[in-house]
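Down below are the structures I want you to see.
Since every read-out is calculated from the coordinates, none of them should be taken as a lab result. Only a predicted model underlies this, so the values are computations on that prediction, with no experimental measurement involved. Cβ atoms are built from the backbone, for glycine too; each structure is taken alone.
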Structure I
Amino acid sequence: MYSVVQFIHSYWAYLVLFIVLIATINALAGLIGKKEYGPKDFRLALFALIVTHIQFLIGLVLYFVSPLGLQNITNNGMSEIMGNATMRLYAVEHPIVMVLTVVFITIGYSKHKKKLVSTPKFRMLTIFYTIGLLLMLSRIPWSQWFS
């Protein structure tokens, strides 16, 4: 089960990164270009929200079945985990930062829906999706992605 969930989580991450990047660039372009917010913008923001939530659920399952997640903390203790950069990344930093990523993207999506005109909608998406994207980029285990 672990290898299947890890495979799905790893490859779905490419889609998440791509869609969140596109949604963020779209929001920024809409804000800077003073464009009218339309159905395409709504669908792109919603799709970014959906794929990040799906990735979060897959990651949550992975955290409990992976030897690098909760089992690692249980087997080695928190002091051992915090003293090892690789173990800390997988057991603590990556999960916490990715939860924050999902939170920021969710907040941005929710706040943008409450705005009535285009500029504030694009502003909310730009701010929160950019924060989410930067957080995501900061804790992707790049060594695994390029090996």
Structure II
Amino acid sequence: MWIYFQGLESSGLPADAAGCEALLDVEFDELRRRVRAGDAVWLESGFFQLNELYWPPSEPGGDRELPVFGGRHIQDPGGGPGYVVLDPPEVTRTAAYLERVSFLDRWQERRQLSSSALDEELRERLAQYHEDLRAFYGRSAERGWAVVKHFSF
């Protein structure tokens, strides 16, 4: 299970699932190059927990849903999970939200609400994902870019 986030100029934003697939249907080495360049982010596991940290059930709505799962859904005609698109204004809102939110504060709140102990490995992974997303959305917002998300479950 993974989520891949790709930043791109809004003029290159795909309008449908075929366009999204064409954008992301590249060799794995190219995807890694995009991640190293800061134009993309790849999250392999724990993203449901990260989403919960950003969007606790007691605080519905707002920009908290944008970093991981939020945006406009593009249905996959083949029945897959499809794609999610954030237009430049949503990318800017997401970047601003991630600059404001404290991962450590959210983590501590989550630990207090949870009846199970969250392990150190998960905390470290989610903290790294938070920093990766914060940097990615910040760069994308500075460039005026849109973001396409691809889910594989």
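Please state which of the structures I, II yields 2.7 when distance in nm of label points 7 Å out along Cα→Cβ at positions 39 and 119 is computed from it.
Details: I: 2.7; II: 3.6.
It must be structure I, since only it matches.
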If Cα Rg over 2.2 N^0.38 Å is computed and equals 1.03, the structure in I, II: II
Figure out for me which of the structures I, II the number 25, 10, 6 belongs to, where semi-axes √(5λ) of the Cα gyration tensor in Å, for residues 15-62 alone was derived from the coordinates. I
Suppose relative contact order in percent (Cα under 8 Å, 6 or more apart) works out to 31; of I, II, which structure was it derived from? I
helix-only ellipticity at 222 nm (-39500 (n - 2.57) for each DSSP H run of 4 or more, over all residues; to 500) from the coordinates reads -15000; which among I, II: II
